[in-house]
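Structures for review follow.
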Structure 1
């Protein structure tokens, strides 16, 4: 493999491994999200702990990691297929960080950030899908999984890093396996507008 690709993919993984939730919770003097609520270091759990502002800041930080990885690949004028793989590497870093392999997030915010760098039209479609599914079902986890799947379908249609994004979407589904079980049992917590 080309040395440049190795460097970019490695940087994407390291960017993804930056613990956005822990940084926000530390800065706002909130409890460690790995030991509170769903025990997931992601924006939804941080919002449960510290409110919408904390959750939104976590989403922004985790999203920026993905965007930065894609912008790096684009800055180096890498082939289009590498963008999806770069996104996947950032996702692996977020979900399975080297500093705590079992305590990563579920990947949605980082996926969103990557998609922002790859295709704005896909990002818009994904956002609309998430909002519609959340509004109808009241389940954030369901909206997350279906919107990532929708983004993959659109990426295949438009030809934007399809394979890497498809694998990233599968990773998101895998990380939501406990949510899937709760959805099937009817015990998944519904989204509250409050």
Structure 2
């Protein structure tokens, strides 16, 4: 028996603190409230595996959902967001410019960031290692926008392009079938999936 549906959920809004390394940022009150509402959504009831990035905001998101479903979290450190440590915190306008370049030139390291092709290979490898276990039930990956978009591009057969990115604010999900890796839906806000 195989998992029916595989979902990739991005963490919602975070508490931004330029003095704290980005991987250690936690959820903001808004992000926490959105996740708590999501945790009761019926469309997650068949989830038997919750796989989280090792970043705090992803672990907090996964933990809220796992607590409601009674499922253990598996943390996979290599599911982290694209490595942006070379620049550290960037103000929003500058960050968006660099992120645009990251997607537009996937074979280049933009300002020392991890290359998009390398981040994509890493997130695809992580997902495939989990899915190769072939355990019954749905799978929920909890992670980040950029690597989530790179996984979506791979699964959907698209070239790397920011046009396939999630909408602002995080807390978005796409889904694909375990069998055949067929995209069931693209990015949707967490509130809209079960509606």
Task: If distance in nm of label points 7 Å out along Cα→Cβ at positions 137 and 153 is computed and equals 3.3, the structure in 1, 2 - done: 2
Open item on the list: Out of 1, 2, which has the highest value for distance in nm of label points 7 Å out along Cα→Cβ at positions 33 and 177?
Closed with: 2
Open item on the list: Tell me which structure, out of 1, 2, gives 21 once relative contact order in percent (Cα under 8 Å, 6 or more apart) is calculated.
Closed with: 1
- [ ] Using helix-only ellipticity at 222 nm (-39500 (n - 2.57) for each DSSP H run of 4 or more, over all residues; to 500) as the calculated read-out, with -23500 as its value, let me know the right label among 1, 2.
- [x] 1
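Laboratory data are not the source of any read-out in this text; all were calculated from the coordinates shown. Just so it is clear, the structure is predicted and the values come from calculations on it, not from any experiment. Cβ atoms are built from the backbone, for glycine too; each structure is taken alone.
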